[in-house]
1. Can you rank I, II by relative contact order in percent (Cα under 8 Å, 6 or more apart) and just name the one with the largest value?
2. For mean count of other Cβ atoms within 10 Å over residues 35-42, the calculated result is 16.2, so let me know which of I, II that is.
3. Out of I, II, which has the highest value for distance in nm of label points 7 Å out along Cα→Cβ at positions 19 and 91?
4. If Rg/Rh (Cα atoms, Kirkwood Rh), for residues 59-106 alone is computed to be 1.22, which of I, II is the source?
5. Given a computed value of -24000 for helix-only ellipticity at 222 nm (-39500 (n - 2.57) for each DSSP H run of 4 or more, over all residues; to 500), which structure among I, II does it belong to?
6. Supply the structure label, taken from I, II, corresponding to distance in nm of label points 7 Å out along Cα→Cβ at positions 11 and 83 with the calculated value 4.7.
7. Taking distance in nm of label points 7 Å out along Cα→Cβ at positions 43 and 147 for each of I, II, which is largest?
8. Computing percent of Cα pairs over 25 Å apart gives 58 for which of I, II?
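What follows is calculated from the coordinates using simple rules that are stated; it is not laboratory data. Keep in mind that this is a model prediction, so the values were computed, not measured. Cβ atoms are built from the backbone, for glycine too; each structure is taken alone.
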Structure I
Amino acid sequence: MNVHDEDIHEELNDQVEIAQQIQEQTDDAPVAPLAGVVYGDTIYWITVAGAVITLLGQIWSFVAQSNYMSPTYVLSSIWQGKNVDEIWSAVGGVPNGHWYLPHLWTGDGLTMAGLALGVFGVTPAIFASALVLYRQGQRLFGSLAVIAGLITVLALTGVMGGLIPE
């Protein structure tokens, strides 16, 4: 073997040693609980879908003429330092609840729907992980997950606002 072959052989041995060390570390790594993986995957993909819808809504806001509020008005108002109430006064005040549902085919309605989907993604994730917990025989944690999911649904639908005094 010449000097060049020896260098290559030594480099390969170093790479094999590094790969073996990595393999040993991954063998010792803790395994995530299935309920956590289900929760994480569910919320991940719903958040990605919400982000895509939000992006499409923003593009639609600037391309199409159908908007709940003119994007040029909103941007110029922000640059002028107007507060939220002043900006929303153009359409009669700050909307409450799910105002965007009747306006889904407008840019800002679609944007808000994407944001709502991203926020709402926690609910199916909680219920999916609760199902896994029940199937694994962890009834206490499954029940707590269902309770958390119900509280989240009540909060997202506005029902909690009537139950909790201000």
Structure II
Amino acid sequence: MGAPLIEFSATEKLRYFAPTALCAYLALLCVALVVTSAFVVTLSDAVAVAAVGVLGGLLSGALAVGLFRMQQRDRRYVTVATERDARQNFEAVRSALLGAGWRITCEEPASRLEARTIGAMQLAGERVAVRFCGSDVLVASVCDPAVGFSLAGRRRCERHRERLRRALAGAPPR
């Protein structure tokens, strides 16, 4: 089955996967362009329209698949093995979240934590989800699904995951 994924509501899924859906829609329009090229009168025009449709369909389709894979990878939890128990890990992560100034949205001691980073005008913020399973800690961070997916947000999410890994290892955050 693979690693668990961060849960989204239906509305959050719609917003988060909108870029992927848009690219898939563009790929379908390009397929329609290829079909339409069969009805173009001159052969040279038909070949040109079909070539543009095939190229656009391939590029849009590849982009849709690439975006979907990135989004799914970001939703997966990463396992961080530690020597401490769930309660100690919970306190270390909670301290790191509060130290970063993030807003804790869900807190179940020694079980799970969820937080949202504080966004600014241009920064929508991200969601950080952490589960505690014995001495293992599962960490995931995604662009805030209430806002949508962003490539810049993905880089910040990686930094959030790294911050929590360092907190769990006892290293000072950067």
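1. Values: I: 28; II: 23.
Once relative contact order in percent (Cα under 8 Å, 6 or more apart) is tallied for I, II, the winner is I.
2. Working: I: 16.2; II: 10.9.
It was calculated from structure I.
3. Working: I: 5.8; II: 4.0.
Top value of distance in nm of label points 7 Å out along Cα→Cβ at positions 19 and 91 goes to structure I.
4. Details: I: 0.97; II: 1.22.
Source structure for this number: II.
5. Working: I: -24000; II: -18000.
Clearly, the read-out refers to I.
6. Working: I: 6.5; II: 4.7.
Value 4.7 for distance in nm of label points 7 Å out along Cα→Cβ at positions 11 and 83 corresponds to II out of I, II.
7. On the way: I: 1.9; II: 5.5.
Structure II comes out on top.
8. Numbers: I: 58; II: 45.
So the calculation was done on I.
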